[in-house]
1. Name the one structure among 1, 2 that helix-only ellipticity at 222 nm (-39500 (n - 2.57) for each DSSP H run of 4 or more, over all residues; to 500) of -13500 was derived from.
2. Can you tell which of 1, 2 yields 3.4 when distance in nm of label points 7 Å out along Cα→Cβ at positions 90 and 258 is derived from it?
3. Taking distance in nm of label points 7 Å out along Cα→Cβ at positions 106 and 122 from the coordinates of each of 1, 2, which one would give 2.3?
4. Using the calculated result 0.9 for distance in nm of label points 7 Å out along Cα→Cβ at positions 74 and 202, pick out the matching structure from 1, 2.
5. Out of 1, 2, which structure matches 6, 25, 30, 19, 11, 4, 3, 2, 1, 0 when P(r) over Cα pairs in 10 Å bins from 0, in percent is calculated?
Structure 1
Amino acid sequence: MIRREFITLLGGASAWPLAVRAQQRALPVIGFLNLAEPDGDPDRLRGFRQGLKETGYVEGENVSIVYRWAEQNQVDRLPALAADLVRRQVTMIATGGVPSALAAKAATMSMSIPVLFVVGDDPIRQGLVPSLARPGSNLTGINFITGELAAKRLELMRELVPGATRVGVIAAVGGSAETVVKDVQAAASTIGLQIQMLRANNSREIDEAFATFGRERPDIIFVGGGPFYASRRVQIVQLSAHYRLPASYAGREFAEVGGLMSYGGNTTEAFRQAGAYAGRILKGTKPSDLPVMQATKLELVINRQTARMLGITVPPLLLTIADEVIE
């Protein structure tokens, strides 16, 4: 009797590691595809993981995340990275930025793999979905409304620097950056600003663009958005300070590290909402049944300490309407 129980116990012990491995293999896997460097914007990942946790999923416990990064804004790498995630048969693909979302969409055209996007530009205009209310395919996501605010950002900078007549614009190449460039050009023309456009797709080109602005001295700088620029925010803000150039940014993460002014949706909150959507999809909700969620709050953040360093007095009206003033 005792011997039989001992043998049974041994049999159960030997089978236990196999059961654990089988359970691990059965974990749903999220493929996370992004343009930025892995350590470039930890707040976005923190937000995404928080949203997952709110729906009952914790990375490493009951969900696995496989990361793919097109480091240094190498957009041409995205199709291969997306195809790799498809080959790995991930449960879903979560993306940051329009180029990543388009690459994932192309890679899953004939598949049923859900694709979740977080973008700052209009997802209809970028060809991601036909409708916000009814995405109607394997894609849905969050639009935190940054790319469509060019006119308002320029207007706010004119209030901060009333005598400005020339604006220097730094933007990436391709994807939603092209839409932003067109919007900035149209808005600058409307309010009578001369525009100087420079393109920068990697860290070296960012250095070179700001060196040019430092020599040619536009009155204000408009910095394009996107995950790559967000990941290089410390470099960009430090260059703005070095050349003493008043600059406007797309998200509060820039103002938090010393940028003069930011206006746009909260990207950390957008990724938290994306994480919550990811949890719902993992539980069986179809992407086509989840409307594209749009940011309901736009934030104006002013770094008053940077303004003082630049010799700029922030008008009382801007201080009143700002969501946050960093002293």
Structure 2
Amino acid sequence: MRLKLNNNKKILQIENLNIALQEKKLFSKPIENLIIKNLSLDIKEGEFVAIVGESSCGKTITALSIINLLPKEIKIKKGSITFLNNELTSFSKKQYQKILGKDISIIFQDPMTSLNPLKKVGPQIDEAILAHNKNTLSKILAKEKTLDLLSSIGFSNPKIIYNSFPHNLSGGMMQRILIAIALINEPKLLIADEPTTALDATVQAQIIDLIYKMNKKLNTALLLISHNLCVVSSICSKIYVMYAGEIIESGFTKDIIKNPLHPYTKALLQTIPDLKNKEKKLNTISGTVPSIKERKKFKCNFYDRCSFRQIKKINNICNSQEPELIEIEKNHFVRCNFYNCKNQN
């Protein structure tokens, strides 16, 4: 039975989510390291939302926690994940099986490893339909629905594509097949985890445009995970910027692009090429995202990479207290003690 929408417009709500990696030690108790800390976000019906950040920031772990696919050594320690008023953290595997692929779908990064190489792509889409409709839909009707969707997502010869193996298709075509599998049951929420990483720039734009159009058509909410602020700003109305397992800035896209508050968000925006000023040198962010063990070496995780940080030894607000996520403007939050920084001090 499909989960029903209710008067609450928020279809997904995550509150104070903490996820830990359990590191086993010989002859001693396991050590737990937080990889996601106090994460909160929400998505409304039909809304397009993005989580943005570099690799190792915790974006994919957040997505996997929603669909109960975390590795065995990674556990949710506390927090709430609510989908259509259902607490997912208390769901059994059997309960998850009823909603995954039907009410919640996901597109993974690499299409080449997500499809069964020994099976034609059409029947793989059919499987997604029949898994949730085997008592109400015949194989013939499932195939017809698959062919209609293949046509809708831009294939001019859906019957040929239906009978093709993955190795007969290009990367962009395989990603379209994954989009078809994800959307065939018209889910309420689609999670797209770096869906264009393995594709060239031209195909990336086509895939993002396809996801946008199909989700709008089906009124499917989107959680888009990306490292590219330029990509997400073109289709998402709300952005959560993530760094070292924490949300460091969030708000409406127009506000974050026009008035970024966190130094990390500012740095990410400065790495985007300016087509109006092609001679302008691209900015880079020095250093790397701290590993789990390196986090909290400083009170602020971004301290050693921040070009605006206070460097004075006395009354150094940047490294004297852990920054909290505070609302600076309406619906615009930032985790920075020195968010209105102009220059180094």
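1. 1
2. Matching structure: 1.
3. Values: 1: 2.3; 2: 3.0.
Only structure 1 yields this read-out.
4. Values: 1: 0.9; 2: 3.5.
Corresponding structure: 1.
5. Answer for the origin of the read-out: 1.
Read the figures in this text as sums done on the coordinates, not as results from a lab. No experiment lies behind these values; they were computed from the predicted model shown. Cβ atoms are built from the backbone, for glycine too; each structure is taken alone.
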